[in-house]
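Quick note: the coordinates plus some simple rules give every number you see, no bench work behind them. As the structure is a prediction and not an experimental result, all values here were calculated from the model. Cβ atoms are built from the backbone, for glycine too; each structure is taken alone.
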Structure 1
Amino acid sequence: MKMKIQGGKHLAGRIDVYGAKNAIGPLVASSLLVDGTVRFKNVPKLTDLLQLLDIIRDMGAKIDWTGEHELSINTKDLDPSKLDKKKMKKMRFSILLLGPMLARFKKIAVNEPGGCSIGNRPIDTHLFALSSLGAKISSQDDETIVLQSKELVGNYIILPEFSVTATENLIMAAVTATGHTSIRLSAAEPHVQDLCRFLVKCGAKIKGIGTHEIEIDGVKKLKAPSQAWAVVPDMLEIGTFAVAAALTRGKIEIAPVVPEHLDAIRNALTRVGIRHEIIKNTLHVQGVGRMDSFKLQTMIYPGFPTDLQAIFGLLATQCHGTTLIHDPMFESRMGYINELTKMGANAIIADPHRAIITGPTPLRGTEIRSLDLRAGATMVLAGLVAQGETLIHDAEMVFRGYENLDLRLKALGADIERILEP
């Protein structure tokens, strides 16, 4: 798929924020642990999610879209022997099935999942976490990893890194394990909090939600809540649309937002000089005046999210002065810089984790590529601010994390067209 964009339009209007991609994945995975029909609302229709739903549907889950963004899941008749390892290998999202599958069926055999090519993302932390609950790990062949346990037992676990998905897998495995589990150096992102609060609603006993120290007392059974669970708004969408307003000298109202989730993002907007304010649950952003260079380092939450690093790297091309960006998490996440230089950006990749960008520089429309999900969204925004026509190849990457991004931007005034290839 390609996208064609004519730059130079000022975006204006109101945009609805959908549920977070990084929240709905673990929420869907956790439905494997819950008796009854689980219902979610504010569910984003993303290609990654649809593929995850296909994997659990193949095993016998009953899945229904009961509304435009409402989803119901019943996993009563799940057959673990029908887990499609080839489908799991294709997508990183599927790693979230490790914890709940092990907890429910006491055994799971998987190939290491794939996903974006943003660097090495081994599953060692996942294996360490689950083995700390008593899982035995073995290799079936060169590609297949087997996890099994007669009984998962709570433990005091210090994670080797602040891994979001490893934290989520450990939480999902521990909520029905025997005894007490203490997790140290746990991730605390809003989507981790959303998973914990949902599980508590189902009957789990979890304390320390939103901190890096989580305490869990295992329960024998989880039961589906009577009401649909609203997926937390996607702070990454919010950050993306805020930057879109700044780049296009536009004015956008973004809602709903959870203000406390946006501290690091709003701090960065303030340092750049972007006018913004939150009124009730709506973020108002106006792209006026001078924008200044900045220093940015991605960090674990509540620090600045790595998934918005490329978006702010693009923003730096339109700021006065030299910006230094440091992303210590993934060693291949700076590739988008090469695409921006094709458009006229004055930027260099200093090393696999750092980029130096000097601006402001006018960007010119040309042919560029989506290298991964977040770089893809960055290229779309680059097309909006560039002079002339931008043609983005591999644009389907964007829809892994943004539902109908092109149509939603078009509603704000963007000149953008989706081109389906034969």
Structure 2
Amino acid sequence: MSRELARLEEIVEAADERISDRARPIPRISIQAFCERPETADAIQVAAEDRRLIKTHVSVHMGGVQAAVAHYQESPTPNLIIIESTLSQREFLGELDRLAETCDAGTKVIVIGHTNDVALYREVLRRGVSEYLIAPIAPLQVMESLSNLYNDPQSDPVGHVYAFVGAKGGVGSSTICHNVAWTISEMMKQAVVIADLDLPFGTAGLDFNQDPVQGIADAISTPERLDEVLLDRLLTKCSEYLSIFAAPGALDREYDLSADACDLVLDVVRQNVPYVALDVPHMWTEWTKRMVLNADSVIITAAPDLANLRNAKNMFDLIKQARHNDKPPMLVLSTIGVPKRPEISIKDFESAMGTKAAATIEFDSETFGQAANNGQMIEEMAPKSKAVPAIHEIAMALTGRREQKAEKKSPLGDILGKLRRKR
């Protein structure tokens, strides 16, 4: 029985992950909800606090459709109205008609009903309602419905954003970010952009043997000018599918980044590219915190020592607490096995963190150093390196794909096959 319960929990968790992936960021709109039951109001309030709705303005009221009708007789309607109703079909449709008389043009309506009835569903949609949900509802269900309304299904989906951040400086977060992004571009055969956010000291240009004149600093300095055309000009193409938004890597001026400017730039990038890898520098400011918390997935890279454990644990707990509807951050342990360096064992590190490492990368200064000096990725320079499978694991976990492995053919199998054909 316990095995069946565990299996059921796995199915529910997998379904939540699929819904979470389908629920994309919502544009800057105003939403007003009129609920009848506290649990519905709570679900909408939880959804309102999610990173996907960070740009929206949500207010939740009680009283259902009747309260909404009374409210909008004296107030303008928002971009979206969410209404819960426990009224009979006849009463509810009458109230819905009254609401329609006060709604401004362009206002969308989502109805949360307690009756699973096809006839009611058709009548509601015939009156111009955008969506009919059946109570009880979950926060992820609300987010998916909003995403379906405000993200055009005919256009390309909003790109996935992966934030790579180190628990401490020098643990290899940038190297892992660049290699994983390159692997995704080769594996998925789709456009990937690396945004190097370490403006004074970024290494994306060096790691790909590029020396771009323009890059991310030009976009962030005047974010309102960034569009598809300018983005294409500022990006540096490294391969058929991979481009970098390079950092200037110069100290001729100070870089005090604005969180809002970073948001604007990222919005344009993710509207044009399926995958965006953020190379976040090791600092904790308003803009770095926002970049990390608003990403679709977060990858924390740490080395196996006490300072890394403390920092990684603090980051993991904060991110997990702030993102209730997302998967927890991914932990990557790097530089395992440095000669003569006292280390915390992988098992003890994972136990203290309360999570398993998604990948572990052994110390290999020769391979990583030579690749960096050559401006190559690890797999390009040393395809048989032990780090390559770990990088693939991270890339596949982020994209939700499985690696197709070629079946090994046995010589005995070939001989048996020939014998069968002779018979």
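From which structure (1, 2) was helix-only ellipticity at 222 nm (-39500 (n - 2.57) for each DSSP H run of 4 or more, over all residues; to 500) calculated, if the value obtained is -14000?
Numbers: 1: -8500; 2: -14000.
Source structure: 2.
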- Item | Test item: distance in nm of label points 7 Å out along Cα→Cβ at positions 126 and 206 calculated as 6.9, pick one of 1, 2 | 2
- Task: Identify which of structures 1, 2 gives the largest calculated value of FRET efficiency 1/(1 + (r/R0)^6) of positions 102 and 150 (r between Cβ atoms, R0 = 25 Å, to 0.05).
- Result: 1
- Please state which of the structures 1, 2 yields 0.55 when FRET efficiency 1/(1 + (r/R0)^6) of positions 230 and 270 (r between Cβ atoms, R0 = 30 Å, to 0.05) is computed from it. 1
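If you work out Cα Rg over 2.2 N^0.38 Å for 1, 2, which one comes out largest?
Result for Cα Rg over 2.2 N^0.38 Å over 1, 2: largest is 2.
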- Test item: relative contact order in percent (Cα under 8 Å, 6 or more apart) calculated as 15, pick one of 1, 2: 2
- When 1, 2 are compared on distance in nm of label points 7 Å out along Cα→Cβ at positions 78 and 358, the highest value belongs to 1
